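There are structures below to look over.
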Structure P
Amino acid sequence: MGVLDEMKQYHFDRQDFCHAFENIFTTDEILDIEELCLNTTTLDHFHLFYTKDEEYYIIHLPSGTMINWYKHLGRTNTCNKNNYTLNDLNRFLKALKKEMK
């Protein structure tokens with residue numbers, strides 16, 4: 001797989017992806033994440049942004065791990081690491097939550 005190849009749509013099952021967020025964040029915190037993306041925000045270890053194509057991105061800067069979704073949480077979710085698991089996603093989201101506080 002080349003560096004510029006497209007990522008697989010639905011890296012995670014949509015329901016699993018959404019449940020990961022819902023288990024870690026409140027509804028208000030998920031809205032806060034969307035707002036951080038809309039305002040292109042850089043935290044200590046995360047960069048969050050939104051594109052004109054209605055895509056939300058969260059990048060963990062130290063590892064280069066990137067997750068994203070289109071329009072609505074979970075829709076066409078991608079990850080730039082092929083072997084990234086739900087456990088990895090949960091650790092990613094817990095680290096994001098800790099940093100958002």
Structure Q
Amino acid sequence: MATNWTNVTDWKGALAVANDNTGGWYWAAILFMIFIVSFISMLGFGVEASLLGAAFSSLMIGILLVYLGLVGWTWVAISVGVLITTFLWIMYSRND
């Protein structure tokens with residue numbers, strides 16, 4: 001498969017070439033890898049804290065990628081779902 005470089009006229013087009021060559025999965029996979037690396041690197045603080053930190057960081061980067069037109073809102077909604085689920089899990093498990 002040959003890359004069509006004629007559509008690359010600015011930096012946004014250069015970022016979109018990776019998505020074009022992978023069927024739109026490149027930046028979604030990068031967002032998932034950011035979540036996984038953040039989660040693993042923060043496991044020393046506990047599972048709840050690492051889930052919250054990883055979901056929040058992927059949410060912030062995901063919003064940037066959505067506004068650049070590189071991923072869809074569905075992938076960002078997964079981060080929001082993980083955040084809400086983790087908040088509910090923490091509230092349910094902490095019976096004071």
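Just so you know, all these numbers are worked out from the coordinates, no wet-lab data involved. This is a predicted model, so every value here is computed, not measured. Cβ atoms are built from the backbone, for glycine too; each structure is taken alone.
Brief remarks on what is shown
- Top of P, Q by relative contact order in percent (Cα under 8 Å, 6 or more apart), largest first: P
- Of structures P, Q, the largest value of Rg/Rh (Cα atoms, Kirkwood Rh) belongs to Q.
- helix-only ellipticity at 222 nm (-39500 (n - 2.57) for each DSSP H run of 4 or more, over all residues; to 500) derived as -24500 - corresponding label from P, Q: Q
- Test item: FRET efficiency 1/(1 + (r/R0)^6) of positions 32 and 64 (r between Cβ atoms, R0 = 25 Å, to 0.05) calculated as 0.95, pick one of P, Q: Q
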